[in-house]
Structure P
Amino acid sequence: MVNHSLGKMNVKILMLTWEFPPDIIGGLGRHAFGLSRELCALGFEIHLLTARRDTHPFYENVEGIHVYRVLPLNDGEEDFLLWVGGLNIALVDKAIELSFKHRFTVIHAHDWLVSAAAISLKNYFNIPLISTIHATEHGRNNGISTELQRFIHEKEQDLVERSDHVIVCSTAMKMEIYKIFLRPVQEISVIPNGVDETVLPLDKKYLLASLPLDHKRKLIFSLGRMVKEKGFDILIEAARKMKKRGINVYFIIAGTGPLLSFYRNRVRDLSLHDTVYFIGFIDEYVRTLLFQECYLAVFPSRYEPFGIAALEAMIAERPVIAANRGGLRELIRHGRTGLLMDPDDPDSFIEQAVFLLENEATALCMGRLAKKHVKHVFSWRRTALLTKRVYEKVLVKGSDC
């Protein structure tokens with residue numbers, strides 16, 4: 001009988017992800033790095049293929065991960081779907097080139113953007129395909145209503161159906177995949193994301209020098225991609241009401257995306273330019289420092305499969321207010337490790353925020369409990385160990401066929 005315990009096997013994983021540090025669009029890139037790094041520590045050989053941007057090297061070893069960056073066939077294409085198509089062709093070409101030196105055991109794909117390459121390589125190499133689904137187009141938009149959404153939805157469905165096993169980050173996402181794509185629940189594993197404590201440089205004051213910090217007011221911090229589902233319009237409305245009531249706070253909101261200019265214009269139109277600051281992209285050091293500087297962090301998402309940023313706030317010992325929705329509600333024990341607000345309700349956020357502002361000792365205790373909980377449950381090592389079990393399960397199943 002073949003032994004499929006992977007502890008001492010020379011297992012080579014072909015990891016496909018469209019983003020990877022230092023290029024970070026959302027949580028997917030941080031997930032791919034954290035997981036791959038810990039899989040390497042467990043003895044796996046990880047060959048990770050991703051898109052090349054700027055002047056990053058075509059190949060480098062990142063903490064044991066073999067990272068290959070490829071240029072899409074039509075690099076520079078403004079049509080995003082055509083660019084994705086060119087990326088998938090380049091991923092396939094690179095994987096086949098690598099196969100002359102490496103015999104891959106498993107393909108692990110992250111989301112629909114690499115689905116065409118993942119499925120093609122599964123057939124070409126005749127090896128198992130495992131997919132991590134980080135979000136769905138149906139969930140983001142509460143349904144499918146445009147041709148673009150339908151295209152993405154069909155790519156997601158194809159990937160889910162052709163995968164030997166599916167991984168998601170929360171129970172909410174597991175039920176979403178089951179209901180939308182009818183994938184049997186026993187073929188979906190819930191493996192939470194992890195989080196790292198960022199080691200800051202010794203000289204860190206300069207990192208915040210250009211930011212609009214005001215130590216006479218309490219800072220409320222949030223970050224995420226500037227899209228409707230993240231709910232930053234809710235914070236703008238909450239800020240308007242809090243300013244009118246004379247509550248001595250200000251907001252810094254970080255991130256980029258298609259609605260950034262719209263939100264900045266909305267802040268200007270409401271004369272909130274001295275209360276709400278959309279500061280755009282920030283690196284991991286500034287992000288960590290702002291978590292340390294803020295009084296509380298808030299994540300008002302309308303749709304959130306997990307919420308890595310909320311974990312980052314919690315491990316920084318900050319009280320978190322999060323929408324009572326999706327994966328966020330699974331991270332927080334209301335009243336103990338954070339507070340939950342009613343989704344789409346600025347007044348609910350204000351109620352939770354005022355409670356924390358008026359009860360500083362409770363807020364500090366909540367932050368300490370949150371950090372303790374996150375360090376115990378949400379480590380990348382635990383994520384990697386649970387992923388290893390999935391690999392073993394899939395390989396055992398394949399050997400029985």
Structure Q
Amino acid sequence: MLQPRRHDDLHLYNSLTRQVEPFTPVVQRTVSMYVCGITPYDVGHLGHALVAVVFDTLRRWLEFNAYDVRHIQNITDIDDDMVRKSRELGLSIAELTDRNQEVYVGEMDALNVQRPSAYPRVSQTIDEIVAMVQTLIERGFAYEVGEYVFFDVSRTPAFGALAGLSGQALLDFRSDSMPAEPAELKRHPLDFLVWQPCTDEGAMFESPWGLGRPGWHIECSAMALKALGPRIDIHGGGKDLRYPHHDSEIVQSESATGQSPYVQVWMHNGTMRLDGVKMSKSLGNLVNVGDLLAQGHTSNAMRLQMLSVHYREDRDFEALALDEWERTARMLEAAARGRGPGRGAAPGGSDLARLQPQRVAFQEAMDDDLDTPRAIEILTALAHDIEAGTIIGDAASATLIELGEVLGLRLRSE
């Protein structure tokens with residue numbers, strides 16, 4: 001059986017450098033990974049599931065190769081949408097958060113996504129956020145305007161590097177993820193909020209600047225610092241977060257801690273679309289995980305469909321394609337049970353030798369920036385060989401099960 005190994009072969013695409021690079025953690029054999037999570041003003045959708053599945057697969061591959069992974073996924077429970085939705089429903093922000101987080105975690109459990117080491121909430125990190133804002137002011141990277149505090153981007157010339165933008169291109173950039181901010185109070189149009197006044201129940205906190213709440217970007221900087229320290233090995237999320245959110249995180253965190261780089265490898269997955277348009281709560285063009293599960297779709301098929309496209313690529317959800325992946329999932333499950341002409345026969349030396357190239361090919365695919373489409377092809381080829389009886393015995397099925405688990409597939413017989 002393929003055993004966890006100490007290796008230096010993993011290469012990952014770094015969104016900041018725009019290159020595939022050898023992965024080297026700050027602390028040998030230990031990986032800190034922060035992934036931007038949900039804003040639970042509503043239940044999740046397949047776009048959120050894609051983020052979770054991608055980084056769960058990365059974590060599984062790291063752990064398979066004997067890395068100790070501390071995986072953090074935040075819950076953004078304090079923001080404009082949380083305030084708005086809680087009012088509409090007549091719920092407190094805490095009640096809304098608890099309800100929708102429970103649904104989300106249940107759906108991720110159903111998709112065989114391992115739970116992160118922790119789910120920090122913004123509301124539980126206010127002291128650390130206030131301290132970080134004070135540090136930024138003291139070091140001259142932020143300024144106060146009444147009860148508002150803004151980050152001063154003139155102090156960080158590299159701002160926008162993650163998005164690959166500068167100057168007028170940054171000023172012209174538009175995204176549905178950009179929060180509304182009082183532009184008339186800023187010294188420069190690109191400056192962004194780190195603290196703002198607020199009197200909404202459940203979203204207001206004491207601070208040196210009066211009752212208020214954090215800006216969006218400072219929340220992740222503070223939660224990541226509290227959970228993982230000033231240097232992170234991998235920071236992940238959807239590609240729509242590169243600017244302004246992650247670019248703002250970089251300059252805030254490095255300015256507050258004085259340590260650089262804040263992140264060793266920035267990783268961003270592509271978007272989940274429906275009919276060519278990105279899924280989003282604001283547009284309402286959603287496919288919900290819970291609905292697919294209620295229709296009888298399996299976690300194996302759903303994960304296969306999501307991982308059949310490289311994580312960095314955009315993809316469209318297609319119901320007919322999911323049906324095809326259900327058939328593939330059933331074929332893999334049957335092969336894992338050893339169904340084939342040679343069931344029960346002990347493999348000869350030639351069969352063991354034939355398994356080794358497939359094991360190596362799987363390793364090479366996963367080490368090549370998580371090439372899960374190629375890894376799936378290797379698994380399905382192995383399953384076909386088992387069904388055809390060209391590779392027989394328990395070792396073949398055990399290899400299929402073990403490698404399938406790296407992709408989060410449940411192939412073991414219950």
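Quick look at the values:
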item	result
Comparison of P, Q - label where Cα Rg over 2.2 N^0.38 Å, for residues 135-254 alone is highest	P
Origin of the value 3.3, where distance in nm of label points 7 Å out along Cα→Cβ at positions 239 and 391 was derived from one of P, Q	Q
Structure from which 26, 56, 17, 0 was derived, P(r) over Cα pairs in 20 Å bins from 0, in percent, options P, Q	P
Which entry (P, Q) yields the derived value 1.00 for FRET efficiency 1/(1 + (r/R0)^6) of positions 103 and 127 (r between Cβ atoms, R0 = 25 Å, to 0.05)	P
Entry that produces 5.0 once distance in nm of label points 7 Å out along Cα→Cβ at positions 79 and 367 is calculated, selected from P, Q	P
Structure (P, Q) behind the derived value 19 of relative contact order in percent (Cα under 8 Å, 6 or more apart)	Q
Origin of the value 1, 6, 13, 17, 20, 18, 13, 8, 3, 1, 0, where P(r) over Cα pairs in 5 Å bins from 0, in percent, for residues 47-278 alone was derived from one of P, Q	Q
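No lab work stands behind these numbers, since they all come straight from the coordinates. Model, not experiment: these values are computed from the prediction. Cβ atoms are built from the backbone, for glycine too; each structure is taken alone.
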